[in-house]
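Undergrad: Below you'll find the structures, each written out as structure tokens.
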Structure I
Amino acid sequence: MFQLPRIIQGGMGVGVSNWRLARAVSRLKQLGVVSGTALDTLLIRRLGDGDKDGAMRRGLDAFPFPAMAQRIWNEFFIPGGKSADKPFRLLPMHQQQMPRKLAELCIVSNFIEVFLAREGHDNPVGINYLEKLQLPHLASIYGAMLAGVSYVLMGAGIPLHAPAVLDAYAAQRPAEYRLTVTGATPELETKMHFNPADYIDGPLPQLTRPKFLAIVSSNTLASTMLRRASGKVDGFVVESPTAGGHNAPPRGKVQWNEAGEPIYGERDRVDLAGMRELGAPFWLAGGYGSAEGLREALEQGASGVQVGTAFSLSEESGLREDYKKTLMADAIAGRSTVFTDPLASPTGFPFKVAAVDGTYSDAHVYEARQRICDLGYLREAYQTPEGAIGFRCAAEPVRNYLAKGGSEEETVGRKCLCNGLVANIGLAQTRGEDWTEPAIVTEGDDLNSATQFLAPGATSYTAADVIHTLLGTRESA
């Protein structure tokens with residue numbers, strides 16, 4: 001029997017919402033959520049860094065199919081970690097037909113992240129995926145379900161096909177997912193397929209279907225999900241444009257403020273009466289990270305709130321410690337700055353960028369970077385003139401993008417979020433002797449309000465401090 005949480009901890013970035021943060025939140029009977037983005041890359045980098053805390057080995061030991069786990073350990077673990085001047089190993093980029101090695105890494109890495117988040121308690125744990133990162137979904141979701149994930153959350157697009165995947169795995173059936181392909185003609189085969197029986201030694205385990213929460217920006221989109229999704233949608237996280245990470249573009253004609261940010265207006269406000277009429281549980285996100293915000297959400301008929309920014313600065317989050325200290329010092333001084341960059345993301349969605357020296361928020365740092373696309377999670381699928389499926393990214397070398405039918409206009413201002421977000425957590429790629437990938441830090445507009453979670457005289461706080469402050473139980477905690 002599920003008891004709906006009052007607080008959902010946002011699934012942030014690449015490894016910011018890691019297993020440590022999710023475990024800390026879930027232990028306190030709120031919903032801890034791990035980020036499901038690029039976990040295959042994170043696994044091999046953690047192993048390549050020597051698995052210093054032994055967590056990856058612990059997760060691999062718990063994986064139900066030891067031969068698969070051992071193959072990964074044997075290939076990617078480096079005792080003591082790689083030398084600082086050596087680059088991390090790269091994986092082949094995801095394709096419509098996933099190579100077996102890559103599928104196994106997705107299964108195992110998602111299992112490990114959820115397993116570790118569930119250690120030491122019996123409370124639900126969730127995982128967050130981005131609809132725009134479709135290629136790893138099938139293997140990744142299976143790995144998370146193997147570990148007993150209780151909630152799957154998905155946004156950054158319209159995740160119509162995800163519920164059927166959960167249904168299929170719970171019924172021990174193969175699953176499919178339709179890939180979004182720009183310019184696809186009707187005869188193009190765009191489906192991806194995954195059969196767990198091809199990867200599992202012995203009989204298929206019985207899995208429990210997790211709850212599915214769609215992350216939406218309007219009640220209209222929520223209504224569409226309820227009518228057209230491939231299976232049951234169990235609820236919604238309703239994000240406003242003040243939330244960190246990717247934001248939905250403004251509805252209607254886009255206008256810009258003096259800083260060059262998109263202006264959101266009345267049409268972008270969520271019709272909460274309409275949300276209530278849908279009859280499904282919903283949580284409000286973006287600017288609700290306070291006790292007052294939680295009370296307001298409950299009064300509006302929400303089941304609670306999703307909070308990201310506050311947890312991203314907590315001691316348990318995966319964000320680099322020096323970035324957390326800088327952001328907190330700026331928040332204490334009331335000078336934190338977050339820019340809604342309309343160009344940074346190759347997806348074309350506005351993307352929140354926090355000002356941190358030495359990161360992509362410094363124009364000269366980005367301009368000094370040579371364009372490289374070697375992770376490829378945000379690539380766009382498109383139909384080639386030959387009728388096949390190709391992949392391109394507006395942040396890759398311009399000549400490459402143009403050769404794939406892209407326009408030069410689409411490349412202006414685009415940044416490599418894949419490498420930048422991995423750099424946020426201290427696993428940046430090394431390129432030669434004098435260049436390491438810079439980070440791109442994303443936070444919500446309410447960054448300065450993070451000071452509310454600090455005890456008097458403190459400069460840091462824990463996930464428990466966030467939860468007790470939001471619930472109004474901090475003094476008695």
Structure II
Amino acid sequence: MFAHPETSVFSSWTDEILVAGEWRRGGGDLVESRDPATGEVVHAFHGASLEDVEAAVSGGLAAARDPAWRDLLPHQRAAMLHRIGDLIEERADLISAVQTADTGKTRKETRALALSAAGTFRYMAAALETMEEAVTPQRGGSLTMTAHEPYGVVAAITPWNSPIASDAQKIAPALAAGNAVVLKPPGWAPLVSLLLGRMAEEAGLPAGLLSVLPGSGSVIGNALVAHPKVGKVSFTGGTTTGRTIGRVAADKVMPVTLELGGKSPTIVFPDADLDQALAGVLFGIFSSSGQSCIAGSRVFVHADVYDDFVDRLVEATRKLRVGRGTDPDTDVAPLVHHRHRDEVAAMVDQAVSEGATVLVGGHAPEDRELEDGAYYLPTILSGVTNEATICRDEVFGPVAVVLPFSSEEELVTQANDNEFGLACGIWTGDYRRAYRVARAIDAGTVWINTYKQFSISTPFSGHKASGLGTEKGREGIKSYMRQKSLYWDLTGEPMPWGRH
């Protein structure tokens with residue numbers, strides 16, 4: 001069953017998931033993780049059932065209410081997060097190998113994701129130790145203050161494009177806040193989430209505070225969102241699913257954090273360092289094989305440099321090496337699944353039928369060594385306007401569209417003319433222009449002369465259909481808490497009411 005020696009870690013727990021502190025066979029359908037580079041099964045096991053959901057939520061609520069967890073002081077809970085972070089860093093190579101086998105990503109990227117996850121646990125630990133409540137200004141005879149308390153059970157639903165980093169961005173702040181977490185990992189890439197569950201257990205996290213329930217989003221995910229004992233849902237994924245979660249949350253009057261899709265513009269002005277811009281545009285769209293919500297998939301290039309820049313972009317794209325994630329020379333690895341590869345190909349074919357011109361790529365590689373994998377060549381399209389379907393819908397693959405513009409005003413209008421508002425890249429040597437355009441673009445994150453750079457200390461959010469709520473940053477912990485106000489009478493006098 002184990003096509004990769006590095007995934008032999010699973011052989012000792014062949015058919016187990018984590019349910020409220022117990023490793024046991026899931027009651028759901030068989031889940032198969034396949035190596036996108038070959039199509040071979042990496043690991044197969046039974047996913048969660050609705051009964052597992054009930055057990056995980058009920059067990060999580062009991063664990064969250066247990067004084068052994070509930071009454072821990074912040075520095076004590078932070079110590080637990082530090083231990084998890086340390087274990088992740090110690091096993092970064094193993095995590096990287098498992099995630100590459102599960103998702104197809106390059107080992108360089110999966111190792112960086114593992115180290116990012118370790119940093120997330122450590123940052124949230126530090127933020128927890130230094131988090132303060134507020135004594136608010138008195139307006140009468142009472143001392144007034146605020147307190148923040150956990151929701152109880154948080155459902156975390158994560159995507160397949162960066163599993164362990166996304167897991168950490170939800171689990172670490174939710175645990176720091178005092179909650180239990182039920183994690184629903186992606187069906188196409190669940191293995192690292194199960195490995196993380198093992199490491200949390202080894203670090204000493206009390207049983208029940210973390211469950212890992214692989215399975216169908218339409219069954220397990222929906223059950224978690226609708227469960228009356230789940231106090232908050234944090235979801236990263238597609239906008240259509242996010243809207244469905246939002247409707248259920250509205251009926252429950254439940255808070256949600258939604259990190260959704262994007263169709264991010266990357267803008268090249270004529271005064272930009274074109275070498276720097278070229279490298280940034282390539283990285284912004286083709287790293288992660290384009291499987292990124294923040295991918296710079298709409299490349300706006302000023303008319304004065306359009307021809308030269310696009311020629312250079314096409315030539316550089318043609319030189320990118322497509323191959324297995326285990327090959328250190330690979331630039332563009334396979335997509336996560338053959339079905340997803342076919343969806344990307346269909347969107348490119350539709351764009352061509354609507355008038356787009358393929359400048360490079362536009363099909364699966366013809367190399368026989370790659371024919372069994374879910375590969376798609378890095379692709380650049382031109383010849384369409386910003387109104388074309390390929391410029392409106394998220395592809396989630398290595399596909400960019402180049403679009404000329406003539407004026408800053410025209411550029412801002414086109415860049416904002418989209419339902420999404422997740423990210424943007426600006427390439428210019430004029431700091432005044434950079435600031436002006438950055439403030440005019442409707443997006444949660446704007447990079448200036450760089451792209452896809454992140455810091456756990458810096459909040460991340462989406463505008464418009466790209467999301468709701470904020471992750472990361474010092475306030476990331478409080479997003480998993482409810483605020484309470486306290487009034488303490490200082491006068492000792494009875495209420496001045498009803499006395500005659």
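Undergrad: Identify the structure, out of I, II, from whose coordinates helix-only ellipticity at 222 nm (-39500 (n - 2.57) for each DSSP H run of 4 or more, over all residues; to 500) was calculated to give -8500. Write down the numbers at each step before the final one.
TA: Details: I: -8500; II: -11500.
Traced to structure I.
Undergrad: Taking distance in nm of label points 7 Å out along Cα→Cβ at positions 204 and 372 as the criterion, which structure among I, II has the greatest value?
TA: II
Undergrad: Okay, moving on. Of the structures labelled I, II, which one yields 21.2, 66 when Rg and Dmax of the Cα atoms in Å is computed from its coordinates?
TA: Of the structures listed, the value fits I.
Undergrad: State the single structure among I, II that was used to calculate semi-axes √(5λ) of the Cα gyration tensor in Å, for residues 100-299 alone, giving 32, 23, 19.
TA: Value 32, 23, 19 for semi-axes √(5λ) of the Cα gyration tensor in Å, for residues 100-299 alone corresponds to II out of I, II.
Undergrad: The value 3.4 for distance in nm of label points 7 Å out along Cα→Cβ at positions 228 and 260 was derived from one model only; which of I, II is it? Don't jump to the answer; show the numbers that get you there.
TA: Details: I: 3.4; II: 2.9.
Attributed to the structure labelled I.
Read the figures in this text as sums done on the coordinates, not as results from a lab. Predicted model only: the values in this text are computed from it and were never measured. Cβ atoms are built from the backbone, for glycine too; each structure is taken alone.
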